[in-house]
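Undergrad: Please go over the structures that come below.
Laboratory data are not the source of any read-out in this text; all were calculated from the coordinates shown. The structure presented is a predicted model; accordingly, all values stated were derived computationally and were not measured. Cβ atoms are built from the backbone, for glycine too; each structure is taken alone.
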Structure I
Amino acid sequence: MDNSGTGVAQCEIPTINYDNGTIKVFSATPNSVCHYSISCDDVTTNNITYDGNIYLSAAYNISAYATADGYKPSDKATATLYWVEANLQNTPTNINQATTRGIIVTSNDGIVTLSGLNNDETVRFYTVDGKQLGAAKAVNGAASQAVSESVVIAKMGNQTIKIAVK
């Protein structure tokens, strides 16, 4: 599609998903390549702790855009990869273990999408004051919900993620 009036089409904005331990970035523009950046507030060198504690956000900020010969670069897509508890059922074992899984959260035009979910896993969406906005079952590892709030809470099992909606 030509957004500029110059006759040169713009690459399709990439999608960012998470599946089976891999972040997947894809643009529908033929022969496009995706450029990406990943940052994490947890990455630091020679920092100081005054109370002996190191606080981790356990989140990676991801951005990507697509380019292709004969096209203008796409707009930037953004997502956040959160590390959450993997065992959603409380199964008692005699071993202390912390198992996590990655969940990618994207928010565009009032649609919140979570990927990296188990198929048929239900995600419930709430306002910050606790009103349920809706629920979605994961299909192919992803679940989406249209919201009109600027901040929503997504709940999967006993895990919650606070999301700023764009």
Structure II
Amino acid sequence: MFTHEAVETAGVLLIAIAILGRAWCTLYIGGRKAQELTYSGPYSLSRNPLYVFSFIGAAGIGAQTGSLLMTLLFVLVAIAVFLPVILREERALAEIFGNAFVAYQADVPRFGPRFSAWRDMETLNIRPKLLWRTLCDGLVFLMVVPLFELIDWLQVSGIVHPIVHLP
């Protein structure tokens, strides 16, 4: 059985994966999202790797509560919030790119990953400003760590009493 601290530690790892994964995605798509279809790197495994890494980050945030149930709840809320956005973006990409996007949809799963579909590029045109912004945006995920640690401390100190104990 997982302990509260083990779930929190796993959450920090998930947050780190989310931050690094989102940066990896930015290396491949940074600033070109509606200008060209990206078939390589993480976009060869999933049509929406930025969102996949955001879901992983949401799991990490939920895990900071120390509860597996809250971890799952955070992921489900993230999916509920982002799925309509993803569907809207896919409709827009289908309008912009037509048959090329339809072929991309057939080859690459919405969330993936399909590792057998891996494709890479010889070189990447990196936009450092966008990469830096993605990394800084990702640090927001880490801001929850001290917040939930403060809540833990308040509960252990008896200053705040939990209403419900979750698994």
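Undergrad: Assign the value 1.00, calculated as FRET efficiency 1/(1 + (r/R0)^6) of positions 16 and 32 (r between Cβ atoms, R0 = 30 Å, to 0.05), to the correct structure from I, II.
TA: Structure I accounts for this read-out.
Undergrad: To test your reading of the models, identify which of I, II gives 2.8 for distance in nm of label points 7 Å out along Cα→Cβ at positions 112 and 128 when calculated.
TA: Going label by label, the one that fits is II.
Undergrad: Sticking with this one: Which structure, out of I, II, was FRET efficiency 1/(1 + (r/R0)^6) of positions 48 and 72 (r between Cβ atoms, R0 = 25 Å, to 0.05) derived from, given a value of 0.05?
TA: Computing FRET efficiency 1/(1 + (r/R0)^6) of positions 48 and 72 (r between Cβ atoms, R0 = 25 Å, to 0.05) on every structure in I, II gives 0.05 only for I.
Undergrad: Match the computed value -22000 of helix-only ellipticity at 222 nm (-39500 (n - 2.57) for each DSSP H run of 4 or more, over all residues; to 500) to one of the structures I, II, and report its label. Write out the running numbers ahead of the final one.
TA: On the way: I: 0; II: -22000.
Attributed to the structure labelled II.
Undergrad: For distance in nm of label points 7 Å out along Cα→Cβ at positions 24 and 136, the calculated result is 2.4, so let me know which of I, II that is. Intermediate results must be reported in sequence, preceding the final value.
TA: Working: I: 1.6; II: 2.4.
Working through the options, I get structure II.
Undergrad: Between structures I, II, where is relative contact order in percent (Cα under 8 Å, 6 or more apart) highest?
TA: Structure II comes out on top.
Undergrad: On mean projected area of the Cα convex hull in nm², for residues 56-103 alone, which of the structures labelled I, II is highest?
TA: I
Undergrad: So distance in nm of label points 7 Å out along Cα→Cβ at positions 120 and 152, computed for just one structure, reads 2.4; which one of I, II is that?
TA: I
Undergrad: Here semi-axes √(5λ) of the Cα gyration tensor in Å was calculated and came to 35, 17, 13; which of the structures I, II was it taken from?
TA: On the way: I: 31, 21, 16; II: 35, 17, 13.
Checking each candidate, the match is II.
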